[in-house]
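Values quoted throughout were computed directly from the atomic coordinates according to the rules given, and no laboratory measurement underlies them. On a predicted model such as this, the values are computed, not experimentally measured, just so you know. Cβ atoms are built from the backbone, for glycine too; each structure is taken alone.
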Structure 1
Amino acid sequence: MDTSLNGKRALVTGAGDGIGRAVAEALAREGAAVAVHGRNEARIAATLGAIEGAGGSAVPALADLTDEDAIDVMCAGVLDALGGLDILINNAGICSLQETPDMTPETWKSILATNLTAPFLISRALYPALVESGADASVIFISSIAADAHAAGWGAYAASKNGLNAFMHCLADELGAHGVRVNTIAPGWVETKMAQQLHKGMAAAAGAPYQALYDGNMRGNMLGALLTPDSIGDMAVFLASARGRFITAQTLAVCGGCVPGSGNSESSDARAEALADS
């Protein structure tokens, strides 16, 4: 038994860059036809080009995930273009690190709208198609180990990802009756533009050297490894394939052993403060 996804139809949200692009490319390499979602046409085009250039099959799926009507239109378009759906990867997410007094209600709502409400709306819109695919179907949420990172400034992001993990369990119970598997991948720090931007903000706020903070956090795991987006793509392929056929209602961390509370890594804020004092 291999990880072939030949004949499968997939939607990956937030696939214009970073983890989403790596997941979309990985699914396509294994034979899936992939709907590439994003809200930036140029980024979608880049992912489509990479997939098609490697001999894969992909279609665009443009939508603002904070707009419920746009989500419904996108999902209908994906089903029409692909003729159904077997794999749903809810990946799109945003992050802003702000402590409670500094975070506006608008920022809080924006983070939860993209990271938690949109996956619910997409899953709801595609629910009948997933039921129709039955045992061939797999839903994967991209969460974060930050769901359990009880640290200053992470409130909105951690709340959204913790909520996503909880929703995953409930959806797994619902769809399990139809043979559909539902899981969550929880990455640690992965080398993406988002990670770079967050570290620049943390370094500036703490008066710490950016590169030292970035390198320390990115390799602050048991393996001392630098995680790249393709590592998340590999896990997504495994879970969506027949090899993952008995895995459901699980949150699988891909983080090199960087688990909050494990004692092997400091919080980002603590590391920034230490670097600022050095």
Structure 2
Amino acid sequence: MSPTNIPGRVIATALSALFVTMMSLAARADDEVSSSKTTPLSATSAESGAFLPWTMGARSDSQRALVFAQGGYNGAENGAVFQTVGEAQIFGRLALRLGGSYFGPSDTFRPEAGLRVDALRQERHGVDLAVLGVYETKGFNTVRAITARIAVSRAFGDTRVVSNLGYGFGLEEGERYGDFRLAGLHALTAKLQIGLDSRLRIDLERDDDEPPGEPDWEILAGPLATYSIDRYIVSATAGYSALKYRLVEGRHTGAIATLGVGAVF
């Protein structure tokens, strides 16, 4: 086995272990399903931003674990897009977060693994704040990377605003990138959330020696809807996608649309 393939194999194994753990949690938590006909168990997690398509929520105290997967089509890439994430509490506010993404048509699956800490709560500090450190087998700059991200959110009644600020440190060729995400959610009913989500990523290492196919910047933005059913959710997103490659004239634009499913445990 090539050494460069070892991290991906390890993360894939960890993803399988996380899935088994969440299934075990689900079996133990069956008696905790809400008896209410109007407030599904997954609704609180959805309201906190746990199932946003691109932005990471800033609190995770409404579940011990979650899993979320979404897939669809990205017009800027002219191919399929797929993203998945699983999260499970390890101790207190510390959680293990595993996932991966695929951006077609010529990409490969990009596993990632990290640790997340919920640092602040709105009830005491005025905002929710979480910090994430994640290893990416293929980051935005197309090389292995360590990414740090801070998520901040605040609820205003039935409306929540969530923002992320991230910095990616490439482990090859001195690559760097910046990452900003912004989302808003509003609870129309106890089961239905609507809102907007967006993501901007940009290359921060500016020279003429770049990895093949490295993006210069990327923008995703669009409306979303999430519907809760017991511990499960379904989501839909449609919007605008734009992508510019380094050292290449012109940019790629198009529509993006995804469908997602998720569950809390």
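Some observations on this one:
- Entry that produces -3500 once helix-only ellipticity at 222 nm (-39500 (n - 2.57) for each DSSP H run of 4 or more, over all residues; to 500) is calculated, selected from 1, 2: 2
- Distance in nm of label points 7 Å out along Cα→Cβ at positions 210 and 234 - structure with the largest value, from 1, 2: 2
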